[in-house]
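Read through the structures below before going on.
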Structure P
């Protein structure tokens, strides 16, 4: 019985690693510029959350049980979790790069809007303030 639970957990950990690898494969510039890539990232995040919830449920079943004879399975699970942890670091870096690109795009749009307002603003009857310090 306990071996079955550990087998399920190992399978879920492998699924989690695969989903995380799929997330890492997405390019930061594609996440910024393509709607399909961002939708795929959201789908993978939702799938990943579901897998993590299933693993948590199995962990609750394992609480207080005798774990004798499951060392091999526990070592395999530990190895998968270490791979996932490494992939999480890569994923975090990729998402930070995407966020930096998004911030740069937003800054470009803001600067463009400010330039347009400066050139195409309505003339006021009171005159305009000219900043001579610049």
Structure Q
């Protein structure tokens, strides 16, 4: 079963709508079905989409226009840790607008500078809740 989960960041107050398909797992693996409305959890959110160099002003402007007419979002990401893992999955730990997000290292491979970039996000995936890692990344 897949679902969309609406989360509120307790520190920043930002609401995030995240995709959760952790229920599609083997019976011996844990998913995120234990989450309850009103519960407080430590969640890791993966941005799914396309990374853009800050120097590529045309691509950023086209993305900004696209985001105005679709459900996509633009994030200016600053890398906190470029050697971070969630299970066996290599990601960048980034910050954008005081919120921490994760970006797959494969998504930034073509960038000139991964310390600061723009990310055009088409979906946010829930990849870890408390100490439970999404089964796909184990």
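Any read-out appearing in this document is the output of simple, stated calculations on the displayed coordinates, not a laboratory observation. Just so we're clear, the structure is a prediction, and the values are computed from it rather than from any experiment. Cβ atoms are built from the backbone, for glycine too; each structure is taken alone.
Odds and ends about this structure:
- Value -29000, calculated as helix-only ellipticity at 222 nm (-39500 (n - 2.57) for each DSSP H run of 4 or more, over all residues; to 500), assigned to which of P, Q: P
- Parent structure of the calculated result 8.7, given that mean projected area of the Cα convex hull in nm² is the read-out and P, Q the choices: Q
- Ranking P, Q by mean count of other Cβ atoms within 10 Å over residues 4-11, the structure that comes out highest: P
- Once relative contact order in percent (Cα under 8 Å, 6 or more apart) is computed for every structure in P, Q, the highest value turns out to be that of P.
- With respect to mean count of other Cβ atoms within 10 Å over residues 36-43, the largest value across structures P, Q is given by P.
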